[in-house]
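Some structures are shown below for you to check.
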Structure 1
Amino acid sequence: MSRPAAVRQPGFLTRMRARLNKGDSWLTYDLRNLLPGDTVDQDALDEIETQLLLADVGVEATRRVMDRLQTLYDGGALRTPRDLGKALREHLGALLTPCEGPLEIPEHTRPFVILMVGVNGAGKTTTIGKLAHKLRDEGLSVMLAAGDTFRAAAVEQLQDWGARNEVPVIAQGSGADPASVAYDAYAAAKARGTDVLIVDTAGRLHTQGNLMEELKKVRRVIAKHDPYAPHEVMLVVDATTGGNALQQAVQFHEAVGLTGITVTKLDGSARGGVVFAIAERLALPIRFIGVGEGVEDLGPFQAEAFMDAMFRE
């Protein structure tokens, strides 16, 4: 007897579309639900502005988009809900396109060091595990550094991900100096010829100055091995925190110089608008987005696919 065919799992883009559209914000509705009439009037524009702000698109991004929509309306170019939907998609999409920047691991840089930062609860350690899985699937060797030495069970959580992905984890005792962990991990990665070293750090509020200084120390210590390291400083933000995610991005960037952002938990809230707010304010590459708990639910950010998911008909 022939073996039954394996059930084909839906791809990341399909899952993203389904999960972004679970929410109840304007981002996941057909515009006809928001604008039931056949014509666009000023009240409709005002409602769009309100919905943009409620969806955490942010004041600056909302102002830019609304200025363009108002100009089109005043010029007679927005007559129907279809016109408005097309223009809204175009101008929101224009915010995201410059932020489409996949994470690239150059062959001449070994180990390539990724420093992961973010606040508690954003999904940082889980993102590390998923990223390690992704890189392993791409044929790269990976090592993890357990630099979160203060949170209870943080090292064990990272070690669990290491075991699951069959990648080594460099750790020290509870309360160890995170910079020391990072320094030793780099030396180990270099000695073993590891392609990518991912350094976990303690989750911290962006308002905690002493902990931000600790992050700067970790950066300086890694740079003693390689003046260009860390090669990627990636902030993980939780989409469900809305405007707070934008503030975290701004202050982490000021403190440690971010090079990329991962947005998690886009399946858990209708507040995906924070992606636009971050894009408008910082114009940093959005490396990945997370739409679920599984390792397959972390995927590269693609602006057009993201817009398709939100404006699907």
Structure 2
Amino acid sequence: MEPTESTALSHEEQTIEELRRENEELRRRVAELEVPARRYQAIYDGGVVSVQIYRDGYSAEANACWDRLWKLRPEEIHGSYSLLKDAQVAAAGFLPVVERAFHDGEATRLPTIRYDPVELTGYGSARWVASALLPVKGTSGPREVVQLHMDVGELMRSEDELRAQKQQLETAVAERTAELAEQLRISEEQQRAIATLSTPVLRVWSGILAVPLIGHIDPDRAARVLDVLLQSIMATSAEHVIIDVTGVPQIDAHAARHLRDTVRAAGLLGAQCLIVGISGRTARMLVECGLDFEGVPTFATLQEGLRRLLSGRAELT
């Protein structure tokens, strides 16, 4: 049975309809692809991020930002440079990460590195960069690998400046600490010298020591007087000690007790103490407080005390 004209027209209309539907599907798919393509183009042409494309492991394409970043023309390294064979990347220990991107199609980020293209090409400009590797996968593995470089030079310079400032601060603190330590040492030596001068023990005659006290007698000073006096008694085998309190503006009950303890301690080492310079006001205060130095010779002046000792020795001889 021969097809009629209407049947032939029907087949033609069906073919046209199928072609129309295929054309609409192609348009739809192209429209869907245009969106990521425009996005990628925005990144590629945006002038903010350096984009480098590798094919078969070698550099094949780069955008204008890459040129500005490294101060290189991309075509000078296309076909000859491989990230997988880069000595600086290998020295930084990044090759295992790079290999996973190129061989396994694994998207990854590379740690920040100071990369110097001069070592590779003899010219260019070193930069601190962070980068990411983005494989473009095909049916049999990555067809291309896109590398994005982010210039972090300003951040690294700021960190370098902070480190330098920290180092300067630490050095200044160390120097200041050393200065303060030296000042403290000198101050302590001066305090020891002052303490020694404030508690002198004088050998005024054979077997006779004199301890002239000047200023207020507080517990710390009383302890120093006792320590220095006992050491001097043992060093000189002194038999007599004259404690001169003429320069003490006021002897209160606490000071009197300290003097009494000093006299007793000296007596334990075989040295007899005399106290000179007791004023009438001090004598009355001691009597009122019941703190008289019973059994301890007292004299108004150092001369009287020394004369009595020397005369007593003369009588013995």
Structure 3
Amino acid sequence: VVFGYEQAALQMTPDGMLIIDVPIQNHGQGLETTLAQVASEELGIDPAHVVVRHGDTSLAPYGMGTFASRSMVMSGGAVGCASALLAEKISKIGAHLLQVSIDAVRLEGGFVVVNAPGGAKISLTEVAVAAFLRPERLPDGVDPGLSVIASYRTSKDTGAWSYGTHAALVAVDKGTGLVKILDYVIAHDCGTIVNPMIVDGQMMGGLAQGIGTALYEEMPYNSDGQPLASTFMDYLVPGASEMPKTKIEHFSLPSPITRYGIKGMGEGGAIPPPASICNAVNDALRRLGASVNETPMTPDRIIRALIDADAGKVGA
């Protein structure tokens, strides 16, 4: 697997806002929040003052795309690298305005702050004003403006994969074939967690998708090739009432090959549920001599498996 590279373009506006342009595309992972958090970590800027723009080919530098749970690993790394470059220029300007050396300042809480108890500070907005509108206040050798582009690759192109294990406890009604998920546990490692709420939300979304695969969602066709599930009356997408009580445990073991130790996490929520649920259903059916080896495990298929078992046709 070649994980490739990603780029990010950052520019601070004259009023101290930060605009991030990334070629990566967001389709529900919460990247607007997490990429802003990376910039905040490096620049000390309030995430509310960060605008993230995705996939605009007229503005963003080139990148390789959203696939294989690489978005936060690669785009997060690119934003981190670009933020570090921008932080260096901001620190240089801020230190000059504070009349200290660059080694004597840090970025914190929207300010360039002198490293001393009660040290003087200057806001990022004031630095931006100097960079854009008052070039005579800039130190020698520093060009006007606050914009950078940076590329990022992991130290190995193998990717930084997450690990996940799911366990399900189910009850199967022998009379109706209905399956009820009584309890569900997810143990997961996606390295450094940037935003716990987003990670848990994506885990639960993946679980919902997996439950649909295991128990509900199917697109059958008749002999003429016409779809038989053409509306949501016939095709159940799991909602809150289909979601079980779920416990999520994170083992946050940072990756040694990525910036910040982040690993991808998308597959860890969506792939294991069909296997864990189907194994649990078949474990419940095993004592009755029945099994179902086709998804979704609909009540009809479960009842047919029980009938076959009763008739001595296990596996027929």
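Readers should treat all values here as calculations from the given coordinates under stated rules, not as data from a laboratory. Please read these numbers as outputs of a predicted model, since none were measured by experiment. Cβ atoms are built from the backbone, for glycine too; each structure is taken alone.
Here are the numbers for this structure:
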| quantity | calculated |
| --- | --- |
| Which of 1, 2, 3 yields 45, 29, 28 [Cα extents along the principal axes in Å, for residues 171-274 alone, calculated] | 1 |
| Comparison of 1, 2, 3 by FRET efficiency 1/(1 + (r/R0)^6) of positions 91 and 251 (r between Cβ atoms, R0 = 30 Å, to 0.05) - largest value held by | 1 |
| Ranking 1, 2, 3 by relative contact order in percent (Cα under 8 Å, 6 or more apart), the structure that comes out highest | 1 |
| Structures 1, 2, 3, by volume of the Cα convex hull per residue in Å³: label with the highest value | 2 |
| If helix-only ellipticity at 222 nm (-39500 (n - 2.57) for each DSSP H run of 4 or more, over all residues; to 500) is computed and equals -18000, the structure in 1, 2, 3 | 2 |
